[in-house]
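> These are the structures in question, set out in turn.
Please treat every number below as a calculation from the coordinates, not as lab data. Just so you know, these numbers come straight off a predicted model, no measurement behind them. Cβ atoms are built from the backbone, for glycine too; each structure is taken alone.
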Structure 1
Amino acid sequence: MFEFIQQGGAVMYILLAASILSLTIIFERGWSLRRSVVIPLNEVKKIESAVRDGDVKTAMEACKQHNTAMSRILWVALANRGVHRAVMKEILEESGRQEVAHMDRFIGVLGVIAAIAPLLGLLGTVIGMIEVFQQISLVGVGKADVLAGGISKALNTTAFGLSVAIPSIVAYRYYESRVDRFVLEIEHHALRFVELLKGERA
């Protein structure tokens, strides 16, 4: 493996760093975007139940205890329960934007890696082909095995660039879709909670 990387030159080391960064983000986002960390439905039901019972203090303590994206938004709603409905919605929208930004963190980097990795791989191949043609100008075309080996090494960077880009773009699309679904669910639960606080839903 080290020889494979070494043969590709500087571009291959850049791709290696990009692959490590991509894998780190993939695992980190996979851990951070679990449902139990974003919208634990059982805990949401407990908080709603406490509000229905008129126990706002217990509901706020539960929000702080669980400290998930959903519970933080519900805590903001509880903390501002005395304001007008329209004002509360604006406050929750701002809180929601902050949570979405937190969920979206690093996902854009995956998209960047997915876009530039194939280009870097192609750049490495072009550089390698230039070196091959330089060899041809020096030794001629008689040594086919040497030329074939040089071309093979040159193509390694393209292959490595694609192997970095493919999982990165798959993860990027998956996490973007996951965040979008969470946003819709958070909006749904937040609106229900506002209605609950304002006494319009039992």
Structure 2
Amino acid sequence: PVIDDCRRLWVLDVGIVENEAERKTYPIRKPSLIAFDLTKPNYPEIHRYELTGEAGKNPLGYGGFAVDVVNPKRCSDKNEKTYIYIANFDENSLIVYDKKKGEAWSLKDDSFKPEGVTTFTLNGKEHKFKAGIFGIALGDRNKEGNRPAYYLAGSSTKLYRLDTKLLKKKGSKLEPKLIGDRGFKTEAIALAYDPETKVLFFAE
């Protein structure tokens, strides 16, 4: 879940349980983005959008997501612009949702792909997987309301950056920039940006 600058709590419901044995018990639904208003009593649901087509493909592959409020001073404006960027580590894609237009689309780029196989140990057992783009975090806004979107693949040690100006326009040619390589055995699946210190934090 993500709390945005307008005090909305966003939740990404994949619509399906991961455990196959439980799928007969719980109904399968289309994946959805849901928002709750944290400024009102009981936090009512105020927005819901079902992800379909390429955007809704393989929802169990959804990783992290970031909420981009273009101008926080216009939160009460009906025309306020909000975009949501969702990583899909199985499809190696980034989904963009335009709240104002009520549409979503899927983007592909080589920088979204895994670089190799990642091995991790859980309860003494080794597990191997190949995960594409997984974590995403937004930097500071410029005067136009655009921001750098930092992202990483789960099976990679590299960090990339994209300008949200390109993400907001459907059909734009992406121009990712390599920020750096963290080095051997530094794979991560999540990252967060601290606007106070201008530091990016990585989490395994």
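> Tell me which of 1, 2 gives 1.00 when you compute FRET efficiency 1/(1 + (r/R0)^6) of positions 131 and 187 (r between Cβ atoms, R0 = 41 Å, to 0.05).
Values: 1: 0.15; 2: 1.00.
For FRET efficiency 1/(1 + (r/R0)^6) of positions 131 and 187 (r between Cβ atoms, R0 = 41 Å, to 0.05), the value 1.00 is produced by structure 2.
> While we're here: Kindly point out which one of 1, 2 the value 18.0 was derived from, the read-out being mean count of other Cβ atoms within 10 Å over residues 59-66.
On the way: 1: 18.0; 2: 20.8.
Working through the options, I get structure 1.
> OK, next. Which structure, out of 1, 2, was Cα extents along the principal axes in Å, for residues 19-66 alone derived from, given a value of 37, 26, 18?
Of the structures listed, the value fits 2.
> Follow-up. Any idea which of 1, 2 comes out highest on relative contact order in percent (Cα under 8 Å, 6 or more apart)? Write out the running numbers ahead of the final one.
Numbers: 1: 31; 2: 12.
Going through 1, 2 one by one, relative contact order in percent (Cα under 8 Å, 6 or more apart) peaks for structure 1.
> Taking 0.45 as the value of FRET efficiency 1/(1 + (r/R0)^6) of positions 163 and 179 (r between Cβ atoms, R0 = 25 Å, to 0.05) derived from one of the structures shown (1, 2), identify that structure. Please report the intermediate quantities before stating the final value.
Values: 1: 0.45; 2: 1.00.
It must be structure 1, since only it matches.
> Figure out for me which of the structures 1, 2 the number 5.2 belongs to, where distance in nm of label points 7 Å out along Cα→Cβ at positions 3 and 43 was derived from the coordinates.
Working: 1: 5.2; 2: 0.9.
Of the options listed, only 1 reproduces it.
> So if we calculate FRET efficiency 1/(1 + (r/R0)^6) of positions 91 and 171 (r between Cβ atoms, R0 = 35 Å, to 0.05) for every structure here (1, 2), which label has the highest result? Write out the running numbers ahead of the final one.
On the way: 1: 0.60; 2: 1.00.
Result for FRET efficiency 1/(1 + (r/R0)^6) of positions 91 and 171 (r between Cβ atoms, R0 = 35 Å, to 0.05) over 1, 2: largest is 2.
> One of 1, 2 was used to calculate helix-only ellipticity at 222 nm (-39500 (n - 2.57) for each DSSP H run of 4 or more, over all residues; to 500), giving -29500; which?
On the way: 1: -29500; 2: -500.
The read-out was computed on structure 1.
> Identify the structure, out of 1, 2, from whose coordinates distance in nm of label points 7 Å out along Cα→Cβ at positions 107 and 155 was calculated to give 3.7.
Numbers: 1: 3.7; 2: 2.3.
Value 3.7 for distance in nm of label points 7 Å out along Cα→Cβ at positions 107 and 155 corresponds to 1 out of 1, 2.
> Can you tell which of 1, 2 yields 47 when percent of Cα pairs over 23 Å apart is derived from it?
On the way: 1: 59; 2: 47.
Among 1, 2, the structure yielding 47 for percent of Cα pairs over 23 Å apart is 2.
> For FRET efficiency 1/(1 + (r/R0)^6) of positions 35 and 83 (r between Cβ atoms, R0 = 25 Å, to 0.05), the calculated result is 0.25, so let me know which of 1, 2 that is.
On the way: 1: 0.25; 2: 1.00.
The value was obtained from structure 1.
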